[in-house]
Structure 1
Amino acid sequence: MGAVHRIGPEEFPQVLRIMGEAFPAAETRDDAGQRALLGRPDYAVYAAGEARVLGFLAVWRLPDFDFIEHFAVDAAVRGRGLGGAMLDELLAQGGRRAVLEAEPPESELARRRVGFYRRHGFSVNPYPYVQPPLRGEKMGVPLLVLSTGGALTEAEFGRCRAQLFRTVYGAPARP
C-alpha cells in the first residue's frame, strides 16, 4: 500500500490510543484482546502517518470479503480528508468486497458517518444486526452492516453474519 502501511507491534499503542478515543468500550476488546489479534494471519492493522499514527484501519480477511472492524483518524487531524484517502486506498488495494459496521443514523454524527461511507462506495444493508458483546456485556450492540459492491442479498447477508460471528466475535451465528 502507498501512504497506508501495515503496522507492527511497536506502533500498536498509538492505534490503541486513537481506538480508545474514537469508539465506545462496548465496540472494542480490552487492550490485551486487541493486541492478541496482531498474531493472526487473517487480521491486519493499516495506518497512515510516518512519525506517528494519524489514522488506522483494522481489517479481517475473511473467505468472502474484507471486514473493516475498526477505522478511525486522530481527532487532531480529523476532517482534512485523511480518512477518505485511507479508505479509498484500502478498497483499491483490496480488490474485493468490503464490509463494515456502523451505528444506526440516530444522531447527527452517526448520520454523517453513514453518509461518509456511502460517498466511498458502501451500501446500507436493510437487515437487522446486533454485534455480539466484546467485553462480557450481556447485550450486543445494534448496528448497520454496510458493504461495497452494492447491498447484500438476504442469503449473502446470512453468510456474512455467520463469518463475522464465527471468526471475528467467536460467537454462534444468530438470526
Structure 2
Amino acid sequence: MESPIFHIASDSGRSFAITIDEVEQVSDDLIRTLIDIDLQTFSESTFSGYTARVLMLHGRVFLLRADGTVIGACVCMRSWERPHEVTILSMGIRPGWRGRGLGQRFVAGIMARIKQKGLRSVTLLVSRDNRRAVRVYEDTGFEVVHELERDTRTGETFLFMRAHLQEMAPVTELPEPV
C-alpha cells in the first residue's frame, strides 16, 4: 500500500490516512467493491462483474482508501483515437465520505499518476446537471470542450471535458497488465 498522501478528520475528530492506489491484482472482492461503489454513485449500473474484471485487467483502476478501506474508485481507459489521452469512465466516492474535498484530491492524484506515465491529457463525460461533479472536474483543471446532444432515453445532456497534463511530453507505453 502507498504511504498516506494526506489525512482527513471526521466529525468525531478521528483522523484517517487517505491514499490512492492503482489496482495491481484483480480479486472477486475488489470486483464487488468496484460494482458497489458504482451502484452507490450512479442511478443505473455501469459495470457487470465481467466488465469490471476486464477494466481492471486492461484499463487502469485507482482506489481511494481511508486507513486501508476502499472509499472511492476511478476507472480509466486509454483512447484509441488519441493514444496520449486517458478517459475517465467512472469515478465515485462512497456516501458519507462526500463533500470533504476528497473528489478533487482523488482526481488530482490520478492525474498526477497519469502524467507520470507520460500521457498528455484526460477526458470524461459528465451530466451537465451534476453541478457538484462538474465543479470537482473544473477545480482540477478540466474544461468543457463541448456539450453532447440530449440523451433521448434519459433526457440528460452531457459535457465532454478535457484536462491537459503536458503539451509535448513523450508518449510512453503503459506497463503490461498483471
Among 1, 2, which structure scores highest (criterion: mean count of other Cβ atoms within 10 Å over residues 112-119): 2
Read-out distance in nm of label points 7 Å out along Cα→Cβ at positions 32 and 48, computed value 2.0, structure in 1, 2: 2
Value 14.5, calculated as mean count of other Cβ atoms within 10 Å over residues 72-79, assigned to which of 1, 2: 1
Structure responsible for 21.2, with mean count of other Cβ atoms within 10 Å over residues 64-71 calculated and labels 1, 2 on offer: 1
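Bear in mind that the values in this text are calculations on the coordinates, not laboratory data. A quick note: this is a predicted structure, and the numbers were derived from the prediction, not measured. Cβ atoms are built from the backbone, for glycine too; each structure is taken alone.
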